[in-house]
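What follows draws every value from the coordinates through simple rules; no lab data is involved. Not measured: the values here are computed from a predicted model. Cβ atoms are built from the backbone, for glycine too; each structure is taken alone.
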Structure I
Amino acid sequence: MPRASRPLLRTSLALLAGTALAAPLVLTGPPAAAGDAYTVTALKVTVRAGDRSCTLDTDVYRPSGVDAGHPAPAVLTTNGFGGSKADGSTDALAKAFAARGYVALAYSGLGFGKTGCPISLDDPRIDGRAASQLVDLLAGSRTADNGTRLDYVAMDGRGDPRVGMIGGSYGGAIQLATAAVDHRVDALVPLITWNDLSYSLDPNNADRRQGVGGPVPGAYKWQWTNGFFLIGEAQGLLHPRIDPSRTGGAGCLHFVARACETKRLLDSGKYPAARTEAMLRYARSVSPVSYLKSVTAPTLLVQGQADTLFTLNEAAATYRALTAQGTPAKMIWQYWGHSGGIKNPPEGELSLAKGNLEDSYVGRRILAWFDRYLRHRTHTGTGPAFAYYRDWVTGGNTYATSATFPAGGSRRLYLSGDGKLVGNRAEVVRGSREYRNLRIATSHSESSLAGMLGLPDPAPFDARGTHLDWTSGPVTGRPVDVVGAPRVTLKVVSPRTERVQHSADAADKLVLFAKLYDVAPDGKQTLVHRLVAPARVPDATRRFTVELPGIVHRYEPGHWLRFTLAASDSAYAGNRGVKPVTVTSAPEDTGVLELPVTQGVVR
């Protein structure tokens, strides 16, 4: 191991000690026999990826009866982070579409499996260009390394194959990156992926500006980041005869230099202005937020509710950007994401490892999407603009739909000085309350990869004196259904923050964590999908708005809604130094919580 790579690895291993966070995003499923439905051919394809040449490891699934005289549209798919063309989800998707008459091309992404080049985070200038050269292969305008030419893909014009893309997580962002640089791609289905990596890895939910992120870095999501960093750096162990083109830079074994430098800055806990601005520019340059303007392919976004890595807010930001510019787009909020159900989805939900397309709502929507845009069946309905899974529905249709996003309306609750959430500003009691952070985390939301791996995780908690909360009255009458991203606007008082927040280091700004609990009649509280909203406050002398993670949740009659501000969270880096915080309430000037609701009233 090169000497320069050891500090980053040691840091990541030390931070992850005692947690099980080094498993790749690989979904396993039973192998399926091709039978007479299709044949599978392994091909090597050497491409130019950025400033390197490397070989892509691919499998082409050719349906029976498809030939130059009887061509078929194609579906291109690749793996999630840490996987390969052979993992359960990638292989199962290729088989599922080949069995339905599509030519399927599955490949291991750059830096994974037996494919060369270092990991470059789905950079459109590298990963996107590499995938575009696979579109050339599907077009028959280039050959595989052994001279094989594909001449049985349906064409929309000379050199323009009819091709869609599908995949999850890392295999989701690559679709948008490819479509941004190659307009021959006809349809996309990105599942559980990101809008802005600078937000995903270092989220700031205060005063959102572009996409999902705030104006300054947020709270480092160290557990998720270190887990995936170790997965990437372990590729040499997983594949001992690794392609030498995969050597990384800037002290990393298998990541490109800019990604390695970003990881080092996040680990430092410091955000000096120049270096931080460069980090944000890079992270956004490899993220859809920076290149969606170039995406014209119709896009069906599927995002998971149980996901603390890439929240529903990320898909919502992508959806808004695409529809605003006129790109056809629709969005589904399914149940499972990185934080739960990814291996064993609830009954009736799409399972990538099983390829149960006809047997799930999401699967049928995907088939309709490709029917419409790849088979040109213009009469095919592609469903409503927005659909969302309801975990409280135990029979019948678990999905609700809406012709618009967001669905429903909005309800306001006010933060009263006595710790209550009230429905009328006139009911606010004057008062001030204080919390303070310690030098260790005193609140717990999750152990990040535990949900994905099905491991036990302590229940969320907040230590006394290190948080404030406000609780509504019990829900009466109809249940309250919250569908979307709640928002809170408030002002805090923190003199210690005010003295240091104008330094050149953004790490001196105040960090807080906002979240919503469901409190049952017996007093048990549930943090919905363990979601929290880290916020690095741009200016503690002014009011600010925090957008919480999107949720789909029913508050049943007799339950209370509890809004909490915490000083820290064990899954994130937090404040530099102790920064006491006071929240003051008065009828004419208090915090306001806005809930996106489709039914019910909180009092």
Structure II
Amino acid sequence: MTSILLQRALLPIAVSAALLTGCGPQQQTTPAPQPAVVVQQQTESDKANALFEQIFMAQVKRNPLLQTRLGIKDDYDKWHDLSDEHYQASLQLARQHLAMLQAIDVSKLDDNSRVSYLLMQQDLQQELDDAKWQLYSYPVNQMSGTHSRVPSVLINQHSISSESDAKAYIARLNAVPKLFSQLQQQLQARAEAGIIAPAFVFPHVISASENVIKGAPFDEGPDSTLLADFSSKVAKLNLNEHASKLLIDEAKVALLTSVKPAYSSLINYLQTLQQKAGNLDGVWRFKDGDAFYNNALKRTTTTNLSASEIHQLGLDEVARIHSEMRAIMQKTGFDGDLKAFFNFMQTDEQFYYPDTEEGKAAYLADATAVIDHMRSRLNELFLVTPKAEMIVKAVEPFREQSAGKAFYQQPSMDGSRPGIYYANLYRMSDMPKYEQEALAYHEGIPGHHMQLAIAQELEDMPKFRRFGGYTAYIEGWGLYTELLPKEIGLYQDPYSDFGRLAMELWRACRLVVDTGIHAKKWSREEAIQYLLDNTPNTPTAIEKAIERYIVMPSQATAYKIGMIKIIELREKAKTALGDKFDIRAFHDVVLKNGAVPLDVLEQLVDEYIAATKA
């Protein structure tokens, strides 16, 4: 999103140590010679980077949730604006920003600024081009949405370090009715255009919404998720008992008079909308659905690969990985075919933690140990490591039933909040031990935390690149870093190595089922059956995954496409450089530019190869 509020015109950057001042009263004697004032000319790259900063901060100014994620508290009492007026204003500002970019002479930019210019220009142009697809989304679904974002932001990102922070939390509770009114308007606009989520989505969303308004002060149970969060945060302030009680009482009133009515109204609306939902799943069913999906694939993969090409690539990768799995199966001495081995891995108790509080605690401890050990080996693979800390947490109860298997939340800009690897321990049978190692590498170190935290900490990079992202690059890096530890001798347990392949297989299958659902008109059941036949994952995990791909068209294709490109570029550099190739230097090239489209990444690697040869 961009902002309609334009900053003042850029002023020349003053580089002298102090302002020039006039002379004092004239003296009869000859004044001492004054040192010459050296004025450094502002370069075109200086102008460009100042403009990038202006555009980025305009986007931040319009988005209170982005501010909160970055650790900025300017609009700490507000939610994001979902109105059509806000969206149209954002488009208008994108046009203005594009016009401002045209004043920059690209030929005079240094290499880094030229890349930034092209990325900024591309981002703004794509925002305008994609306006035609404004309604082609599901604002609430079982994976994410405004209904779950409210408690998630308050609990995980809205820190309370002062009484004013607590007041802002309460203000956000009181602002939920307006936010949900806008949400319902957006859902209605989509329904009128024939864009309604499939029927299976609604029970998940309704249940998650109901969970938010369970417990005190809504009923006689223990404190609700939000009240418990607010109370624990206030308790850590140095307030007297009266002041603390006053804040908690205000929060209770807000929960009862604002949050509960808003969620109740949303639930009623969703129950009505559910009656209109159908059982067709792919976006091909929408008007111009094929064009929308092809555009989504381009945005997600940052390539021009067609749905058919991606589908075939997936089939080829599935066959290759099955072959490698058979080799591991033989190493373990298993007697049977691959399908039987899958069944063994799904059902044997040795591969699962107990579905108890003790079992969940053990999973978190073991995942932390995996990451800690990997951290001790980073100097073998990287020249730079992130400064920000990282922790492992279980997904919170209010969203664990519908949330994904695992995900990562990057640290705040000021370092006050660490990076977090969230493991979903709702059903321990979905989190096998043999996948734990690869999953920890992907979400934590050297995966998402390594890449995203380093990007945030790049001092010579515009903020829009430090905090922006391209899914194919980010998720491609995550999947690549599942393989990387094997190359330095980790995955000593063959079952863990099988788990690594199982996760790569899962991403290869995504190429098949995502394009199958949205381009080849596969049903939800056909896609589920494909994963049952070709992966060792449990039926419940498979069903949840297919439902994810249905509501997030194209997103699942990013992982394998990105990984394939990174490996391809690494092999290209190895071949070209021979003995001069250094894996640490290669990773530095990949990471030190932040997230970029895959074609830009290839250009950067080509420049690294040429410079190293020289």
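Using distance in nm of label points 7 Å out along Cα→Cβ at positions 70 and 238 as the calculated read-out, with 3.1 as its value, let me know the right label among I, II.
Of the structures listed, the value fits II.
Hey, distance in nm of label points 7 Å out along Cα→Cβ at positions 390 and 582 derived from one of I, II reads 2.3; which structure?
So the calculation was done on II.
If log10 I(q)/I(0) by the Debye sum over Cα atoms at q = 0.10, 0.11 Å⁻¹ computes to -0.99, -1.21, which of I, II did it come from?
Matching structure: II.
Comparing mean count of other Cβ atoms within 10 Å over residues 174-181 across I, II, which is largest?
Largest one: structure I.
One of I, II was used to compute helix-only ellipticity at 222 nm (-39500 (n - 2.57) for each DSSP H run of 4 or more, over all residues; to 500), and the result was -6000. Which label is that?
I
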